[in-house]
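What follows are several structures.
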Structure P
C-alpha cells in the first residue's frame, strides 16, 4: 500500500491532526481534500495510527483504485497517483515524526540496547539504508545487526517483509533455536541466529540473547 510506504517509519502526532485539518469522528480522524479536477481523497487515521486513504470520482460517487496499480501508466492515473502520494507525504511531514525502525518491538529493542549497552546503530550501506549494526564500544566487534529482509529468507515459505536481528550466540546457538529464532540469515549459522522482531519472541528472551551476544563480543582476541 502507498500509505504503508509513506508512514511505515513514522509515528503519528495525534495532537497535530486537528490543527492540520482532520476532524475527529469517534476513534478515527478524517480529512477530505480535492486531488485534481473531479477527484477527491478521504484519509482516515485510527487511534492505533493506521492510515487509510481512498480516492473517489466526485461525479460518479465511486471509489477510484487504478492509482494503486503500478502497471497503469496513463497520464491521468499517474497524475492521480502522484497527487495522492504527495498529499500523504504532506500529512506525514506535518503530523508525524520519523522513527528508526518499522516495528514497535524493533524500536523497543533499539532503546534497550542504548540503555543497557550504551550503543547506537551504525547504518553502513547505502544499498541497505535501514540495516543497523551494533558494535561493542570497547572491542569494536559486532554483537547485533537489525535488518529488514524478505521474511522467506529467514522463515521458509513465509511471505512479505520482516525486521530481524542477528545475534552471535556461539556455543549456545542451538539452545535458543525455536519459534521466532532461526539459523542466521547471511552469517555463520554455527555462531549466529536470526530473531524475528514481530512479537513472536518476548522482549525478555531477546534481552537475554542480547546479553549473551554482547558478552561474546567483549572477549579479547586470542594472542598468537
Structure Q
C-alpha cells in the first residue's frame, strides 16, 4: 500500500467560526494509480492533498506512506520527505519568475544534492523534450503561455522521479484543448514511468481519464 489515510480530521478557525475541513477521512491508494479527488468547493480536497504532501498538519488521524506513519514526524523530517518523495503541480503554476525555465526545473534536483551538474543538465533537457518544450529552456516564465507554464510545472514535478505527484486543479486556468494536452502528458507519465498521480479537481476531463474517482463532501468520502 503506497498511501493510507485513517480517520483524518482537520479544523480551521475562520474569524470566530470553526470550519471542519476534514471530518474523518479514510483512504487508500496503491502504486501507479491515476486518481481524481472531486467534490464541491469547501469539501476538503485541497486540505487533504496538503496533508498527504506534508504541507499542512492534521488535528488527528494518521497518514502512512509505504507502511510508515508520517504524521508523527518532525518539521525537518517532513521537509525532507516533501523534497524526496513528492512532486507538486499547482493551479497557479508557482514558477519562480526570476529564474528561466531550465533553472526552475533543475531546482528540485539541486535541492536534493545528489546529482552532478551534467546529470542535472541531462535530466532537465530530457524532461523538457518529454513535455514538448525543447528549445525553450532559456525563456523566462512570463514569456510563455499558460499552457506552456503548466508544462514547466509538470516537468519540475517529475524531473526528480517522485513516487507520487499531487496535482491541485492543474487544468483550472487552461482552455479545453491545452488542458487535454496537459492531461495526456500526465497520463503518459503514469503509464510509462509508473508515477502515482492524485488530483484535486472539478475538471470533467481529468475525471474522464482518471482510473479511479473519490468523491468528497463536507470533509468526508461519500
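So relative contact order in percent (Cα under 8 Å, 6 or more apart), computed for just one structure, reads 14; which one of P, Q is that? So the calculation was done on P.
A value of 17.4 was computed for mean count of other Cβ atoms within 10 Å over residues 120-127; which of P, Q is the source structure? For mean count of other Cβ atoms within 10 Å over residues 120-127, the value 17.4 is produced by structure Q.
Here distance in nm of label points 7 Å out along Cα→Cβ at positions 80 and 128 was derived from just one of the structures P, Q, and that gives 3.3; the source is Q.
Could you figure out which one of P, Q the value -8500 for helix-only ellipticity at 222 nm (-39500 (n - 2.57) for each DSSP H run of 4 or more, over all residues; to 500) was computed from? That value comes from structure P. If we compute distance in nm of label points 7 Å out along Cα→Cβ at positions 88 and 104 for structures P, Q, which one ends up with the highest value? Structure P comes out on top. State the single structure among P, Q that was used to calculate mean projected area of the Cα convex hull in nm², giving 12.5. Matching structure: Q.
No value in this document is a laboratory result; all are computed from the given coordinates. Note that the structure is a prediction, hence the values are computed from the model and not measured. Cβ atoms are built from the backbone, for glycine too; each structure is taken alone.
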